[in-house]
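Have a look at these structures, which come just after this line.
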Structure P
Amino acid sequence: MSYEAPAAGFPAVSRLLLDQLAGGFPPAVAMQAGTSEGFGYAAAGGWARLADAGFPESVPADAETLFDLASLTKVVATLPLVLLLHQRGQWSIDDPVARWLPGAPSSPVTISQCLLHVAGLVPHRPYHATCADPAEIRRAVTAELADAVPGQVRYSDLGFMLLGWAVEECTGEPLQELADREVLGPLGMTSTGYRPRVPQRRIAATEADGDQRTGSGVVWGSVHDGNAFALGGVSGHAGLFGTAADLGRFASALLTPGRHPVLSAETLALMTARQAGPGAEARVLGWRLRPEAWGDWPDGTIWHTGFTGTSLLIAPALDVAVVLLSNAVHPVRRLDQIGAFRAGVHRAVRDAVG
């Protein structure tokens with residue numbers, strides 16, 4: 001493992017990461033932890049792609065490795081764009097999402113209910129295996145609104161798929177271009193985006209022979225999520241690739257709402273003012289609250305995870321953020337181990353910051 005500017009007071013974090021990599025799980029990791037003034041701890045290492053029968057040499061990972069951010073796409077790209085359009089008066093987050101989706105059935109589901117995951121939509125369907133093309137996927141997802149009854153928290157990819165298309169309809173521009181120009185560029189996230197155009201060796205591989213493809217082989221260089229892949233690699237729920245340093249820039253900006261280059265302090269306050277769900281299910285717009293399994297983080301801490309083994313935690317009360325990227329589903333998914341790994345890293349950081 002290589003380290004960049006390791007911070008005093010984080011030796012337990014370093015030991016944990018080294019032990020995990022030595023044990024072979026996850027194959028690769030890149031991490032940053034810091035404050036609004038800068039991310040003083042950074043570590044990266046392991047294997048971006050493991051050797052197998054068809055690929056004789058493992059590919060090392062480092063700080064420049066791009067990881068499939070999976071569902072972090074929801075809060076890194078889609079959420080900021082939705083809030084920015086609200087800030088500019090181009091729409092209201094209280095609009096029915098169907099208003100911005102031509103051909104959608106009549107539905108009371110609002111944009112904010114999609115952000116809060118209370119829209120009453122199913123969590124997931126394997127459209128990549130049942131639909132012929134992106135247009136059919138869009139029709140199928142949009143049709144789900146007909147039976148959606150807003151209410152309890154139920155995490156759903158479908159709501160953010162709808163939001164991605166609604167953003168495009170509202171602006172008349174592709175989601176990828178909007179994310180690049182309006183969010184990633186202003187935040188200095190120069191290595192982050194949809195459909196990465198870098199050498200394959202710079203990208204962390206994900207699953208082999210999983211259920212997100214109709215064929216077999218290692219997913220490497222394209223998005224792991226099958227529905228996002230079938231949509232051409234760009235969706236509101238998944239598709240972004242990025243580095244830990246870029247996610248650190250994203251997190252640092254959220255720790256300084258008065259100086260955020262994209263969203264106003266008022267808009268960022270709205271993001272956390274809208275809440276839904278009891279206890280551990282509590283959510284604000286886009287984000288989860290109360291990461292109880294990850295240590296004693298204070299009220300107001302927001303967090304999100306990605307299926308591939310990524311996560312982002314921001315604790316404004318401590319002026320601390322944690323970026324943890326891995327390819328923990330490579331070559332096979334081990335969901336229990338991913339949960340334990342994330343919890344251990346965040347508990348170690350929490351102990352270190354006191």
Structure Q
Amino acid sequence: MNEASSPAIEVSHVVKRFGTVTALDDISMSIPAGEMFFLLGPSGCGKTTLLRILAGLETPDTGKVFFNGRDVAELPAHERGAPMVFQNYALWPHLNVHDNVAFGLVERRVAKLEIRSRTEDVLKRVGLAGLGERMPGQLSGGQQQRVVLARALVLNPAVILLDEPLSNLDAKLRVEMRHEIETLRRDTDITFIYVTHDQADALALADRMAVIHSGKVSAIGTPLELYARPPNVFCADFLGEANFIDGVVNGAQVKTKLGQWAWQSEDKAPPVASGSWCCMVRPENIQCVEGPDASVNAFQAEITGVRVNGATVTVSLEAAGVPLKATVLTQRCLGFKKGDTRWWAVTPENVVLLAP
């Protein structure tokens with residue numbers, strides 16, 4: 001556990017410019033203590049700039065940053081209690097694992113016996129027990145990333161800032177490290193703020209996330225909320241694959257090129273005004289059916305491509321000139337062929353209306 005209670009973080013109307021480029025444009029968000037919070041967005045959207053401001057490595061032009069109610073604008077990076085884990089491991093090549101992890105404690109003049117105890121404990125927590133004498137060059141990429149995490153954890157921080165920490169790992173190691181980070185998340189009360197452009201990391205690990213677009217917050221919510229019910233087209237398109245179909249809403253019906261569709265609003269959602277809207281449908285919510293069915297939004301589509309993913313198949317479709325993608329279990333589409341025309345359907349609750 002931490003030596004002090006983990007602070008909540010408040011970002012209030014932060015603006016940051018680099019010359020004529022506005023990297024952050026009136027960013028505000030609140031991050032509760034102990035949360036795994038992701039800053040997600042494409043390259044150049046401003047997410048790393050925001051992380052560097054939290055770390056004290058950049059200063060906002062306007063706006064405030066609070067740690068547990070304290071304005072940290074004038075506080076240097078080493079006094080914020082928020083170590084940063086970079087995507088390049090930045091390990092000292094001439095120091096062994098133990099000394100790399102202990103470096104911050106040595107700089108803080110912690111007693112030698114306590115350094116040894118805390119370093120050995122944290123190496124055990126990240127799965128590196130017994131490897132303290134190895135040099136960084138003798139470690140795998142995944143082990144080096146664990147050393148970087150251990151170097152942050154040994155300081156007993158209230159906050160850890162992670163900048164694309166898994167980007168240098170192969171697919172298998174990424175999955176393993178996600179598990180390691182999730183285990184650390186469960187076993188501590190540390191607030192993790194994690195920057196990535198990789199939606200898989202965010203969807204797998206985040207308690208909540210902020211989707212950043214062109215220096216602005218596009219959406220904030222849980223992974224499930226933002227994936228299943230995104231608030232706008234950018235968020236829907238960035239978080240996984242999505243089909244977009246133009247439509248005109250009239251009550252509980254929306255007229256599309258694929259026919260008159262029914263849609264189902266959320267109980268607490270505000271009413272949708274009549275007029276032009278965009279229907280968003282996730283590929284896994286387009287199902288192959290035997291024929292037209294009044295209880296679902298059924299339509300005929302030609303198969304234009306089949307891509308095998310393993311357990312699932314991505315089926316490219318065209319219906320009334322609209323390109324679509326459906327994700328189907330492999331066993332259910334063994335007979336699918338390019339050029340086939342079949343019936344497909346989307347249930348009303350899986351039609352999400354977004355402002356065009």
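Every number in this text was worked out from the coordinates using simple rules, so none of it is lab data. Since the model is a prediction, treat every value here as computed from it, not as a measurement. Cβ atoms are built from the backbone, for glycine too; each structure is taken alone.
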Origin of the value 1.6, where distance in nm of label points 7 Å out along Cα→Cβ at positions 272 and 304 was derived from one of P, Q:
P
Taking mean count of other Cβ atoms within 10 Å over residues 176-183 as the quantity of interest, name the structure among P, Q where it is greatest.
P
Give the label, chosen from P, Q, of the structure having the highest value of distance in nm of label points 7 Å out along Cα→Cβ at positions 16 and 184.
P
Distance in nm of label points 7 Å out along Cα→Cβ at positions 72 and 104 derived as 2.8 - corresponding label from P, Q:
P
Tell me which structure, out of P, Q, gives 24 once relative contact order in percent (Cα under 8 Å, 6 or more apart) is calculated.
P
Volume of the Cα convex hull per residue in Å³, for residues 120-295 alone, calculated, reads 177; among P, Q the input was structure Q
Which of P, Q yields -0.30, -0.40, -0.85 [log10 I(q)/I(0) by the Debye sum over Cα atoms at q = 0.06, 0.07, 0.11 Å⁻¹, calculated]:
Q
